[in-house]
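Please find the structures below.
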Structure 1
């Protein structure tokens, strides 16, 4: 009997979700990401809108072939990676790598029977905004890391690194440290006076 194929990220989740969905569903796991920028080289075309040049992650070929075979047996494919921008990228990667024409995207925020069943009943398309957000993050990580880190090795110390987040955070810390060191303490006094007018007392602090 033809089943609906659901692809999640984690094999542990796959077993639980398959129990929730029943016999009409086959649940497989992508084991996380299946595509990424190459380990060697920049992997970003800086002359063509900073287009990322993805490739299949090493040692994922057998997994992809198994998922392709499972998708061909199914009458419907539902992509259900995690509900964040990384999950959206994994869903897009699965669509591209497996050659899926019209896959559905199911999103759930908790692994409960009701949440999973509701998500499968009301799937959506891949969210292009989330997908693009992930691409922007990944490309920036690669550009900053690959372009600036070698400069730090030459000018400061081998093994140091730059990053999209860590470099900005370090700048904020350094700026604050400069302010702290430049601070000149000044002596000050607090004066408290008790004033009275007839029977009313007023406290004044300066």
Structure 2
């Protein structure tokens, strides 16, 4: 774990630079432990780092780093994951690129759908737009690169796939991911880093 100063009132904690559930669990455990520290104003976990914003009238960077290290000393990961499971009802008939994904991977459309729904994904980050959760890890069997030319408009609720990640567009937006289905799910504000997500075929 390393620290990097970002601004007078913020720093980033970096963990092992790898996208994995092991690192994500470390990020989550650290995030939960730091929430109780007085003077920390905001925490933004993502993939393998946490952005920490703090009250400059309470901490200087080095003092906060020592406080964080003291708080995390002896911190142990448990098998009890506090993150919720979110199920996403998905209509795979409403798609734009499912056939393309199937052809790219030498699979049938049915096989792509089965593989996509058999995986339990984790929320690794939230960004790009409010409520846009980056979900991983997509099975290599259906991994497909982003479109060469992004669309000017992707409808809200589009279930998308790009490389080893999948996601849901929380609002109409430009985008270059492969659209493989659609959902009426609308509780995008409930996504938190670390949550588990399953897609269920309608």
Structure 3
């Protein structure tokens, strides 16, 4: 097995174990036993489990960023409406999180009680979602389809929190059907009236 594939195998295994057992209960020996490799092999790639934890999160965040980029590449920016674009951003992130329940579990339930550096790493996805929304809002203000009266930072923070918590709820509530389009529409309908100008909203009706 080539080096990068072996490294990814370790990360994938660690992700499942961290999500199931938590950070403190998961040990290097668990990873070694799970994928049947020598303990020394793990240390060829990672100094300790803290480094594995941060690396698997960074790996997931890179995949999310690629998903966001790829989604925009597939649309016509000249014809998509501001609300449709807003919806696309939300749905892409929900698609990503609901397709990877282990990352969803780690990001949403494991931050508190971890060492500062690891806790910060678990919060990074929410910060990234917030920053993308904030940049979109700034562009929207410039183009005249975002209300000038809104606090863009607060709005971006609330949207990031809503997306992550909605994904976590539906990921963990087995009785609820995971209808991503429905969840997306609920978030859009909640926030759009307070974000977009009357002209943008009128064009939807």
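Observations
- Structure from which 3.5 was derived, distance in nm of label points 7 Å out along Cα→Cβ at positions 168 and 184, options 1, 2, 3: 1
- Read-out helix-only ellipticity at 222 nm (-39500 (n - 2.57) for each DSSP H run of 4 or more, over all residues; to 500), computed value -25000, structure in 1, 2, 3: 3
- Winner on FRET efficiency 1/(1 + (r/R0)^6) of positions 16 and 72 (r between Cβ atoms, R0 = 30 Å, to 0.05) once structures 1, 2, 3 are ranked, highest first: 2
- Among 1, 2, 3, which structure scores highest (criterion: distance in nm of label points 7 Å out along Cα→Cβ at positions 64 and 120): 2
No value in this document is a laboratory result; all are computed from the given coordinates. Quantities reported herein were computed from a predicted structural model and do not represent experimental measurements. Cβ atoms are built from the backbone, for glycine too; each structure is taken alone.
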